[in-house]
1. With FRET efficiency 1/(1 + (r/R0)^6) of positions 35 and 323 (r between Cβ atoms, R0 = 25 Å, to 0.05) as the yardstick, tell me which of I, II scores highest.
2. In terms of distance in nm of label points 7 Å out along Cα→Cβ at positions 91 and 195, which of structures I, II is highest?
3. Ranked on distance in nm of label points 7 Å out along Cα→Cβ at positions 147 and 163, which label among I, II comes first with the largest value?
4. In terms of mean count of other Cβ atoms within 10 Å over residues 123-130, which of structures I, II is highest?
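We did not get these values from a lab; they are worked out from the coordinates using the rules stated. The shown structure was predicted, so the numbers you read here are calculated from the model rather than taken from an experiment. Cβ atoms are built from the backbone, for glycine too; each structure is taken alone.
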Structure I
Amino acid sequence: MSKVYLSHNNLLSAYGFDSLAAITKIKQERSSLRLIDDPNILSKTVCTSRIVTEKLKEAFGLLNPKESYTRLEQLLIISLEKTIKASGLPLNERVGLLISTTKGNIDALDTRNPFDEERAYLHVLGEKIKTFFGFHHDAMVLSNACVSGVLAIATAKRFIAQGTYDHVFVAGGDLVTKFILSGFNAFQALSDAPCKPYDKNRTGINIGEVGASILITKDSGALAKESVVLLGEASCNDANHISGPSRTGEGLFRSIESAMKQADVSAAEIDTISAHGTATMFNDEMESIAFNRVGLQDTPLNSLKGYFGHTLGASGLLETIVGMHSLHQNTLFCSKGFEELGVSEPLNVIDKTTPKPIDIFLKTASGFGGCNTAAIFKKVAE
């Protein structure tokens, strides 16, 4: 099978409207999480990362839209427009479109929202993005809890491998909304302070919003300087519980093991891990068990949730893009919020941003319903 590359990319976040704006702040160990008091989204103060509405409207207006678009559609379109433009690729019949999201236009169900409730259907979201850019094929929308972003990357790779497409654009996004926050609040999983993945004093999750996009291609001539090769990927559902992870890390363990086998790499060859790390008690504990079972307990590891919060269906895509820049810059990014290990099994959590030659990283994700994914990426030789 020919190589599949991850190439041009864009991150639209509270840090700014391009990937380097986020990478610069992460390298400086600066979080975008803020305390927000907005009764329209939650009756109490919440710690979150949100994109400034006025800046979003201004940026979207520059694209001269011919109709009205939801907040999420604007995030996806702005991000994707930048990635498509950077790639220089014509959108012909050999180009596909995948969208990863957990809740899509869930805010369309809010009585104060000006859009019709039908806008909440995921296929409508896909159609809006497809039509705006003029893709030849319908968008495939992947909504599998918090593994959606990594799963979309894996699906794009498989489409290319089987000859369906030569190039696939993947866009991902989720919003900070009343529906989402109230759900996590009902689980008593929300933290009212910046989250602390894997830390002894972690108190729960923060929710954030981003728009992210990337080109996945078989063309070695269509690469950005931070491009990587996707060596292997795998998914496994352990069906443990509707919201609780396996206590033995079974699904994540099997996903990592299968991805390593496909990539033909050993644990010793993986230089760093971009983990899920939600800062909830059960998720972080499960991950520590799974990483130890597969022999990765000494591998430098971080969670990026302390920078962006948990961006749900976009998180895996977002964190993969940051991992690509980490490889390119030969820098291990600090796991923001971590101070003292608070899980039962040993982990090598990165507590300070550190320059280091690195070539291969593992990205993992886990989500409600027992879903788990893993993907292994290698720096493209210059």
Structure II
Amino acid sequence: MNRLRFIMLGGFLGAGKTTTIARLAKHYTDRGHKVGIVTNDQAQGLVDTTSLRSQGFEVEEVAGACFCCRFDDLISRVGALGAGDRPDVILAEPVGSCTDLVATVVQPMKDLYGARFEVAPYVVLFKPSHGLKILRGETGGGFSPKAAYIFRKQLEEADAIVINRIDEMPADELAELTALVERDFPNVPVLRMSARTGQGFEAVAAMLERDGLFGQKILDIDYDIYAEGEAELGWLNSSIDVSADVPFAMDRLLLDVVAALQEGLRAENAEVAHLKAIGLGEATFGVANLVASKLSPELSLPSKANVRELDLVLNARVAIDPARLEALVRLIVPAVCSARGARTTIRTMQSFRPGRPTPTYRYAVASEA
């Protein structure tokens, strides 16, 4: 039996992993391959899972902790994808605040399941909006040095670094960022891409199809700093029923919700790592997101639909106390919907800080396979 190609795509919260995963899935499907996707979150109710399923992809989810701490669940979810028509390619998207994935996921995958999986190079997406400030060494960049530590460690273990969102960057800024990445991470291939437009995508796909001695970079990492950096972020997942007597524009509502939350968080001086909202109507869906406090919300997947009812799924990753984050969501979302003549009923709401990562396995030395 041929081995499954396992592709795990890393990167910080808001780096564009889900958009890239969707483009990769279409890339392989168009070439006649069956694709399965595994998403990952600290809790249930992930916008990414809902979005990818709404695009027609087969998706399983590992919830409750990162792949490293739920490694056996990762293997189980991959097995569930193969329960029917066995996939040729598995695309895996880890939690955006996690690092040390070569030692805790790639190496165990190769060692324990090498006969089953063919592991692709570990590629990490670079998020310009926060990454440029971090590599410049600027203060007041929105995150503490402990969160920046996680950002840098993610890049340190990469087989290749992909600067994403290049369609949003001026040429001089992209040149500066490329030079900074090459300075801080020498001898690592640096690619440039817009996952949204497809510019530069073919080079990334080619990198992921390479074979060789990849996934070898075992980090020297301080788990105390790592855990404290993750715990500085408040996480929130919620699902809200929205209904109205008169049809309303789904896309406008999604953007209004994200923009209003942005203003509320800005008043709290709380930096946004990622804020996502998906609206699910009858036979339609739309997605809006925000990847940094100083940027504008964007409609990443428009529905172009008017609806009377929708299921609003909201994920927020913000440098704020989670209880305060939940209070803002409970206040702002119903107010925004009411202004458009819509009623809200909160079905689920979880807010928390991530716990200390405790990997199932951690390899101290990389294998030569």
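1. When FRET efficiency 1/(1 + (r/R0)^6) of positions 35 and 323 (r between Cβ atoms, R0 = 25 Å, to 0.05) is computed for each of I, II, structure I gives the biggest number.
2. Comparing I, II by distance in nm of label points 7 Å out along Cα→Cβ at positions 91 and 195, the maximum is at I.
3. Structure I gives the largest value of distance in nm of label points 7 Å out along Cα→Cβ at positions 147 and 163 among I, II.
4. Going through I, II one by one, mean count of other Cβ atoms within 10 Å over residues 123-130 peaks for structure II.
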